[in-house]
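Below: a set of structures, written as structure tokens.
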Structure P
């Protein structure tokens, strides 16, 4: 059988059940039909080089139930369980903090160099988790707010209102009230991925869609956005672990 020549490999997004799903579209010369594969990297769609995108996505919609089932299974399989005990690793801005526990009269977490020390009355798992999450939300509000302000000024965009979100299904959103919402869990990701998500939402202040003009604006603000977007999709289960 003749080898199928790779023509392109690009990241796309399609909404299923009201939620956006990123997928990698691989086009090859000589291929017949559309192939779907879900693995640890996410959804990959293989298609002929000349097939219109609308037709490819129509095939995907016909398989929507199967796609969502498989993606859900892989995400559940990949999400690491957190042991809320001394020594557990915690992702933070692309590096790792080590969880340490200590006795205390109230639940409170603070960073000490590479450790996140959580004081709790009983050292119970739920107390520790509550202290860790509260700390993440505090630092996320400060860090993400600063990145929104800095990157909007760099892009010559009037700074929007920033709101911290607890959303699990999406990293960010933007609305017509010039309100940018970012999930606090995003602060677990490397700084360059954080900046990509911020730029993505800032671009929506100019284009409330995912048109070619929107992606051109994303690229203007974040020239390496394609690599960062792919990397975030491949690893985001780690950052959604709690």
Structure Q
């Protein structure tokens, strides 16, 4: 998978915000894909055990490709790259997206849809990392984050699959989705080329008894080196 849109990553904060607003206009919230046969989970982070020259910060991206809807493992990749953009809330994709693109670029099985551990339109400028990756790759993409960034919503019902709209400035920007009874919800939003209703439905279809949907759960699992991922595992890491 290679980006269809390129831009410079070595830019200042003001230029990054301007670019987010510009690229946000290209985000599609309409379902634009054929039958799903594969889905990928993308997890990004910063392993504390890895440093480069002079304590250069290293970013990590893990990608797993699963069959859909069965969610059997097809392929996995982990990539480490130096990150140069500073930590700025709302601009994290400028630190993390280049590493994610590098990992996605190594896949031999291009997935039909990406689920990213992060936000899409549930972002102050409606352009989180799920949107960033989706627009650059022109790939159907969903954001599924573990914490809220912006907006407000009523607490969803107690049962897996219950959800409420996440709203910000009189606009629905995502969904607060209960994925497991008795645990905190997740925050689902459009990345690119998918509607919010479909994004929620896909995430629900990828649940296997954990808080996180299986694609991003397994990506996080291999990235954290907590054993080899398995599509059917015991409920030990909710």
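Read-outs: derived from the displayed coordinates by stated rules, not from any lab. Computed from a predicted structure; not experimentally measured. Cβ atoms are built from the backbone, for glycine too; each structure is taken alone.
Taking 2.8 as the value of distance in nm of label points 7 Å out along Cα→Cβ at positions 130 and 186 derived from one of the structures shown (P, Q), identify that structure.
Checking each candidate, the match is P.
Given a computed value of -13000 for helix-only ellipticity at 222 nm (-39500 (n - 2.57) for each DSSP H run of 4 or more, over all residues; to 500), which structure among P, Q does it belong to?
It was calculated from structure P.
For structures P, Q, which has the highest computed value of percent of Cα pairs over 26 Å apart?
P
Can you say which of P, Q returns 10.9, 30 when Rg and Dmax of the Cα atoms in Å, for residues 138-193 alone is computed?
It was calculated from structure P.
Looking at structures P, Q, which one was relative contact order in percent (Cα under 8 Å, 6 or more apart) calculated from, given that it came out as 14?
Structure P accounts for this read-out.
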